[in-house]
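These notes open a run of structures that come right after.
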Structure I
Amino acid sequence: MIVEKCVKGDMRLPYARNTIYILGTSKISKNDPIAVLYDILFIGIILERESGKIIDCTCNMVRDVTSDFIKSILLEYCLIEDIDEIIDEIQNRFYGMAQKAVIAAVKDARNKYIMIKNNL
């Protein structure tokens, strides 16, 4: 994916001004390996403000490959309209212990985005 860089003075910004950052959180099982490091699971999602299209994301997993895998699932979806497809893809592709927590965090981010859109 090619990200258009915005220029602000001499500083190059990786995300356009029409993007926003939303943080979704959820509780994690004490059995999950990430519970050793974190009390909650978070998924930070960068999306286009108007369309809700996910253009980047991050999450606090134990291994980078897991975060990268979650990212590969979420990218290009619309957070509001595509929520059923997102959940289906997580359920059918991500079989980590944190599957339910990932789904809950994505739903939390979606709810926050809906609140933001309603206040614009």
Structure II
Amino acid sequence: MSFTKKRILIVEDEKNLRDAYFRILKKNPEYEIDLAVSAEDTLRLFNVASYDLVITDIELPAMDGIEMLGEIKKRNRGIKVIVVSGSGVYLERAIKKGASDFIEKPVDINTLRDAVEKHITAS
């Protein structure tokens, strides 16, 4: 039996965090994961690929994750987006822009995995 992998995009400018999220999620063979380091990279990827879920940091170079979230939602209204930030002050703005979930740093592995499972299943 064949199945379609769920496509996840991780947007994080800090290499150690980006790699950690990747290592956690790649353990699930049902996920195909791409990585981006900026909002600009993300929007370029959205021109050539479609995703079921995006995990993004708020503090990114040039365009922040909240602004990028708005751009992503313009392209794919139904996409699920998990926002990650070191500060809860962004929670209200992220939800207003269409975030599906908000996780505060430092990110607990189980919290991330549970949020991804919850939202990827709903996509």
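Computing mean projected area of the Cα convex hull in nm² across structures I, II gives 7.2 for structure II.
When distance in nm of label points 7 Å out along Cα→Cβ at positions 53 and 85 is computed for each of I, II, which one produces 2.1?
Numbers: I: 1.2; II: 2.1.
The read-out was computed on structure II.
Computing log10 I(q)/I(0) by the Debye sum over Cα atoms at q = 0.16, 0.19, 0.27 Å⁻¹, for residues 21-68 alone gives -0.49, -0.64, -0.98 for which of I, II? Write out the running numbers ahead of the final one.
Numbers: I: -0.49, -0.64, -0.98; II: -0.48, -0.66, -1.10.
Among I, II, the structure yielding -0.49, -0.64, -0.98 for log10 I(q)/I(0) by the Debye sum over Cα atoms at q = 0.16, 0.19, 0.27 Å⁻¹, for residues 21-68 alone is I.
Comparing distance in nm of label points 7 Å out along Cα→Cβ at positions 61 and 77 across structures I, II, the highest figure comes from II.
Read-outs: derived from the displayed coordinates by stated rules, not from any lab. Since we're looking at a predicted model, the values are computed, not measured. Cβ atoms are built from the backbone, for glycine too; each structure is taken alone.
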